1. Given 3.5 as the derived value for distance in nm of label points 7 Å out along Cα→Cβ at positions 206 and 446, which of the supplied structures I, II does it correspond to?
2. So mean projected area of the Cα convex hull in nm², for residues 342-381 alone, computed for just one structure, reads 3.2; which one of I, II is that?
3. Given 67 as the derived value for percent of Cα pairs over 24 Å apart, for residues 462-669 alone, which of the supplied structures I, II does it correspond to?
4. Which of I, II yields 27.1 for mean count of other Cβ atoms within 10 Å over residues 22-29, as computed?
5. Any idea which of I, II comes out highest on mean count of other Cβ atoms within 10 Å over residues 62-69?
6. Given that helix-only ellipticity at 222 nm (-39500 (n - 2.57) for each DSSP H run of 4 or more, over all residues; to 500), derived from a single structure, equals -8500, which label among I, II identifies that structure?
7. So Cα extents along the principal axes in Å, computed for just one structure, reads 69, 65, 64; which one of I, II is that?
8. For relative contact order in percent (Cα under 8 Å, 6 or more apart), which of the structures I, II scores highest?
Structure I
């Protein structure tokens, strides 16, 4: 049926299929284009990720494309303190190449770092990784996925042998037990939440929903069990649940014996986590822990879904392991409706990991420390043997710490805003001021980050370029170019290619179409766990989205992984990992008596990326609101609606507060979307700390110690 306009008449404007540029759900969209402009957005009923559903952020995409702050022309600053000046592309790239050569000659290739984004297309990610590693000669290529999904990626690799969620959205329609941990799915992944809700409403007596979160949210409102635990105590809960299942004889002993290793070592640990101890560590009751365990253990098909509340922790990889331990022990993996399923925050964070978009990776989930993997990539890129560096590069925070210490001299930032999204913003700003060269490639200016740029490169954004993205369920979708970018803005792949030519690497970076770039990368995935050598732009355009692995052109794609219970480990078995409860890095004390946790709200995304430019969304949620428990507010002399100063050991925020029983006592919540550009004291990352997980290097953004004080009025 053809779309109709508001009057009911058949709409004759062009409608094109594409994918949403927001979260990792990867919703298919139908986009109307009139006179070279995007005018309307609808959900695409044919796309398997959303089946026509859509959230408000996607509906309000059209107004954000032509705003006054679009970056339309290259600009450079010839010296610090000088104003940015508009220059031709040729001069901007020549200036950048000359400065890069000077720095590399004087300090070596590791004095250069690249910091990219899960909003880039796969082809752009791949070119950035190839440029940094194979030609500049550094593994200092990391992305804001380090703040988002690094613990999940490391968790899958440690326990199952490789990154990649085993489950799919189809499993939501088949599960009879949902365990949601550290995810306010209703706000952050609303289309996925609606699918969970539909499943619950279809069979309310047969389907159990359990939500683990210190806050009562719309997600928790759906739950049969809401486990409002102390922030950071997830491992204690999961180990206690596993203890109950072990004592009650609800483990899949055959699966454990035939397809896993390490159970005896883990069993010795979970013996020490009876539900009574779990209750003491989590602040939950013994009874609710036992009930949650039994509902999970007796489920026909249990699906666990989690996001930043698990990953953004100094023990984030251990929390992921604890979730996967629960699935391995019960055999709830590799079959319909079951499995551990991480929910990604960015539209192409998965594609970025596939292309080598973290500092320890090469394309195809290869490790930079693996000599055979390096040799395979060197052959593919036609570079000398031994050219690729063998040690992992700097992760996200390490890049900025290196800049602050003069160990890194130049940083190239693509499609992200670290001066708003990073923890401990004073350190990040110092790093950007200290750097000898800051190149920022973005679609908008000014942002918190672009104001530090020596070189500003205007980038095309959705839907002004074409390429591929991979969503949270390993599904590849082709995004066509629908409109032209404004001014002189160029696709990120074109910018990287032109820079490579300025550096003298034209032969290795031909002026290829995105289809050719995709083919080059896809062929490099052949034989890897994320093999999609059977995919091309032509196939995606003709047949629609497909889930990897797809090792041949006639392969239908893979709905779920490990259906044969064979895992990509040396012995083919999954691994139980011994994990123990650990308190957050900052515990409350007399000076800072509360734990602050940060997160998102429904109407905004990342650092107000796009959503802050939508009049409808910005008006619905114009300011950050601090959520405070009734008891904590009473002790601090705070009433609902007051303006409150929130202080940590690193800085301050001032926000209006909402006082209620919807958040656990001892805990307060603040959304992180607002950076200092919106008002210095609106940024939650004034407060957060840069401590991180030793395996994933993901920072602990979900817990820091704070105190509250009522103030007379807002400070901006």
Structure II
């Protein structure tokens, strides 16, 4: 059902929904809120939490004044509240001077600031007490928006879509739903959008997260059965080239690297196909292990492929391998295949791959396009595996004749996401796991600090000083553009703020996930080549270019991220020989928030931090920003929902033990969803 069938959604609005990747009424039904606005009872001003959304009641205590500055109208007035005086500021709202009445009580709701000895709110929403009373204790959905499409417009469209899309068929077998005390599928979807209370929302979310995990693990378990004892299509022998390269490297492999390389080498020379995950922190040395495996494959006369999630990362791997090839005479012939390769060059690369002249192929999703024909593909490596999803990994493996005569190619996947082993065993259930739990000895540890917003000016001076010394800086904001969430910093506004605060000579640029791939690549390459000094970005830089010259990262609204994701982000700096720094800015000064963030000061060990994150986050923690660096589930968060993940895993084991083919009538609806989802966008959400 095209989204334009909804009342009030014409061509223009449909184009805005397309920016959110919503094209149909059904997709809109599953476009869940990013969080919920809760209208709490007003509190005395001196009891309200600073730097958080607060509601206070009061009356005007003076005149409403409006002045004009460079075309901007600024309206200010004071409000007398229980607990003090509140200073209000509004931009481009001059009509307030005539609409506000001095004797009338109002409720002002907005982000409360303390500046020197004054309480301040800017652009707060204004309600009459009777209006506000109708909203208290309600949970209003807040969706990720885009410019031109308001939260209110999305809410109205969702209400319509829920009435039109048939949600009556429940994909989860009834006995599981009853045993777990889950609401029906329809009730869960409706409560996710328009909860009648916090408890009903938590129950709905738990049900839908379970569904995601259950389907995902189900597919993994069935794949594991297929892969466990699959013979290797191209068994290999050990070669001298890899050992000579290890001896010639300007650094010694860590003990962890040596151990994992021995496991990979053993897999490649086994009669069975390798299915292995190499899990290691940023900077732990996964890439050299991938290169060693590719070189061993080429030396055996076969082809190896390395698939990276971005063109920038693919090109970086390609250039690094070319350098190794030149310096150490490896006699390999690598080629780079990405979406931006010209048609002429692409034809030439296709020919080299098909003839076997190219023995190592590095690229992006372009590696699994139909026109790519390999002569003797034997090894498939995916970097940052969570960015692809199981189906894409399978697609690339199938290029090597994955099921040819019941034999398979070797598959090696790499991830810098530090997932605790208990979860990794479930999430990577079709793979053997190797862990790189050691960093090179010469790596300088990053210096971290957790601060409140009053530290910003000091941070800006520090950034300017580092840039003056030739270094580069990342600034991370949780939002793309203004208006998505009032209390969160956004990339567009923050970049303007920085340009005003820093010297005009400092080159500031922005990066976010809504940019076109070519534009993202251009920005990341420009940063890598030091044509940009400060890059203001969303978490899209988690999997990015290696910039050893970047020495500072400043993360705004750090309190809204999971610890594991903050650690992932921090891995963008500290890659060179200079001292690097990470500044976590929190708007919340609650003791428990600051204590949680200070765990990042305790350790630079991602697995330690991931374990702490797992222990600290609970199922009621709804309002943090998604762990976008982790496995891409639509709702589920592997840390917050670890207990649900465990239950889903137990049920999958039970179901497959009883009916491995899911042939029973109770699985009819589930079988439909698995078929439907596998034809959609290839991602972990699509399984």
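1. Details: I: 5.9; II: 3.5.
It traces back to II.
2. Working: I: 3.2; II: 2.8.
Going through each structure in turn, the value belongs to I.
3. Details: I: 67; II: 48.
Value 67 for percent of Cα pairs over 24 Å apart, for residues 462-669 alone corresponds to I out of I, II.
4. Values: I: 27.1; II: 19.4.
Source structure: I.
5. On the way: I: 14.6; II: 11.6.
With respect to mean count of other Cβ atoms within 10 Å over residues 62-69, the highest-scoring structure among I, II is I.
6. Details: I: -8500; II: -12000.
Derived from the structure labelled I.
7. On the way: I: 69, 65, 64; II: 88, 68, 47.
Computing Cα extents along the principal axes in Å on every structure in I, II gives 69, 65, 64 only for I.
8. Working: I: 19; II: 13.
Max of relative contact order in percent (Cα under 8 Å, 6 or more apart): I.
Any read-out appearing in this document is the output of simple, stated calculations on the displayed coordinates, not a laboratory observation. It should be emphasised that the depicted structure is a prediction, and the values quoted were computed from it without experimental measurement. Cβ atoms are built from the backbone, for glycine too; each structure is taken alone.
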